[in-house]
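What follows is calculated from the coordinates using simple rules that are stated; it is not laboratory data. Quick caveat: nothing in here was measured; it's all calculated off a predicted structure. Cβ atoms are built from the backbone, for glycine too; each structure is taken alone.
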Structure I
Amino acid sequence: MLAGNRAHRLGGQILKEISSLLLTRVKDPRLKGVTLTEVRMTKDLRHAWVYYSLFGQEEQREQVQAGFESAKGFIRREIGERLHLRYVPDIQFRYDISLELGQRMERLFEKIAPR
C-alpha cells in the first residue's frame, strides 16, 4: 500500500492541504476538533487513505466520518486545483486507532510497573 518517495511527498502535501482546508474552508461542524495524522498512497498515486484521530465517543466518530464523506468531493476538487494534479487520487478517510491503542498500552504499563 505504501509507496516510494514520490507517493510519500505527495501524501505530505495532501495532508497539509486538507489540514488547511479543514481550518479555513470546510464549514461542517462535524469536522471540528479532528486531527489528521497520516496520508498513505498507492505507488500509482491513484488512491489516498487519509487517517484522522479525535477524542470522543463512538457516535462522534460516525458523525465525523459522515462529515468527511459529505466534504470529500469539495476536498478532492480543491486538492486538484491547489496541487495542479493531472489525476486527483481517490480519497478515503479512515479513523486512526493508533493513539487509542497507545493510550491503552500506557494504562496497562502503569498497572504492571512496580511502584
Structure II
Amino acid sequence: MSNLEKSERPWGRYEVLQESQTHKVKCIWVNPGARLSYQKHKFRAEHWFIVQGVGEVTIDGSIRSVKAGDSVEFDIGVLHRIHNTGSEEIIFVEVQTGTYFGEDDIERVEDDFGRASK
C-alpha cells in the first residue's frame, strides 16, 4: 500500500483515498467561511458528494445551496467552486474521472489566496 497524498490548504485540507489510471478519490474538508478557488480542469470531470455541513456551489456562474446528502457534478472545462457558508467544516468526497489527475490541472479564474492563473 502506497502512502496516499494529504495536503493542507489555505481553505482547509484534503486526503487522497484512492488513485488509479482511470480515477482519483479525495476527501475534502473546507473551513467555515472559506471557499475554494473558482476553477476548471482540462483533463478531468468531478463528482462531489457532501457528507457534512452546508454551503454554496457555483457552477459556470450559477449558485446553488448544498447540504449533507447532496451531490454535484462538473464536466471537463466547467468552472466550479464551493463556499462553506456554515459554522462547521463542510466535508465532501470528490471522485475525479478522466485521463490526468495532477494538481497542476487546475486553472484558477478567481482565488481568495492570490493563486489565480495569470
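Sorting I, II by relative contact order in percent (Cα under 8 Å, 6 or more apart) from high to low puts II first, with the largest value.
Tell me which structure, out of I, II, gives 0.35 once FRET efficiency 1/(1 + (r/R0)^6) of positions 59 and 83 (r between Cβ atoms, R0 = 30 Å, to 0.05) is calculated. It traces back to I.
Name the one structure among I, II that semi-axes √(5λ) of the Cα gyration tensor in Å of 29, 19, 11 was derived from.
Details: I: 29, 19, 11; II: 20, 17, 14.
Of the structures listed, the value fits I.
Looking across I, II, the calculation of helix-only ellipticity at 222 nm (-39500 (n - 2.57) for each DSSP H run of 4 or more, over all residues; to 500) that yields 0 traces back to II.
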